[in-house]
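Some structures are shown below for you to check.
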Structure 1
Amino acid sequence: MLELVHYLHIVSGATWGGAAIMATLVWIPAMQALPPDSISGFFSAAGKRARRIIGLAGMTVIITGLLRAYLGGGVRSLEDLWSPYGLWVLAALGVFFGMRLYGKHSGKGIGEALKRGEDPRPAMRESFKVDVLVYPGGVLLLLGIMVIMRMGLY
């Protein structure tokens, strides 16, 4: 059972993290070269699909991460959260939810510009200044935490 949970954790994490990196480093910069109407069409078409896939991957990575910590024996009680392993679990949760919370607010300017029929590129450029640090950096930080936990370096 632990092997299946671990596999699902890796696949969902790769999907969620890969999407965060691709959107930040490829899609958003590439869209800035498009006319505003094309950007609006892309966000409309891709947004619905992306929310389902990336949302499911994000939910799966959290559930499987918690299951993995429990089934693997690292966190069997609330007390275990204060063990070295448990602190790494809390750190991973903090990074994940920090990225998620940031994401709830970072794209608002883009969405508002699109709703008003305005050119979203200035908002995209402004958002990119921090997005480029938060998303790739957060994914790399999570990968580092997972390596530390998997290799027992805590």
Structure 2
Amino acid sequence: MSNLTFKVEFSVDNIIFFHALNIRKIIFVDEQKATTIDNEIDDYDEFAYHVVGFLNNEPICCARIFLKDNRYFLGRVGVIKEQRNKNIGKKLILFIIEYMKEELEARSLYIHAQINALNFYKSLNFKEFGEEFLEANIKHINMKLDI
């Protein structure tokens, strides 16, 4: 994959959050119809690290990391449709894991994973726990990765 780079910024007053929000709108609002744009932005965004992947300078994937109850959570993970099934999601998560180890000194990472992404996260050594639940009318499961 030529020229795949990742950038990270904290909070919402920056271009990285703008790119992440645009990707989130495409995936979660327009494609999945899981939420509205007003609900897509929440209280965690202001206190999150936003990660965007760029392919040849075009934003194609995103995620956010935030701290809640002394745990780091990964969320709003998405890859635009045209770039799926090209290992970009895997590269995004591997970048985030390395960033969390090096920059945040994190030891574990939690996610509310969509059930349709369960095997993807399992392939990256996330372990599921608890029962399935609905979030934005989509089935999810809690998962944890020890870093």
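Here, each number is a calculation from the coordinates, and none is a lab measurement. Only a predicted model underlies this, so the values are computations on that prediction, with no experimental measurement involved. Cβ atoms are built from the backbone, for glycine too; each structure is taken alone.
If Cα extents along the principal axes in Å comes out at 53, 26, 23 when worked out from the coordinates, which of 1, 2 was used? Please report the intermediate quantities before stating the final value.
Numbers: 1: 53, 26, 23; 2: 39, 35, 31.
Matching structure: 1.
Tell me which of 1, 2 gives 1.4 when you compute distance in nm of label points 7 Å out along Cα→Cβ at positions 9 and 41. Display every interim value, and only then the final one.
Values: 1: 4.3; 2: 1.4.
It must be structure 2, since only it matches.
Given a value of 2.5 for distance in nm of label points 7 Å out along Cα→Cβ at positions 33 and 121, point me to the structure among 1, 2 it was derived from.
Details: 1: 1.2; 2: 2.5.
Answer by label: 2.
Given a computed value of -27500 for helix-only ellipticity at 222 nm (-39500 (n - 2.57) for each DSSP H run of 4 or more, over all residues; to 500), which structure among 1, 2 does it belong to? Spell out each step's value before the answer.
Working: 1: -27500; 2: -6500.
Comparing all candidates, it corresponds to 1.
Supply the structure label, taken from 1, 2, corresponding to relative contact order in percent (Cα under 8 Å, 6 or more apart) with the calculated value 19. Can you show the working numbers first?
Working: 1: 32; 2: 19.
Answer for the origin of the read-out: 2.
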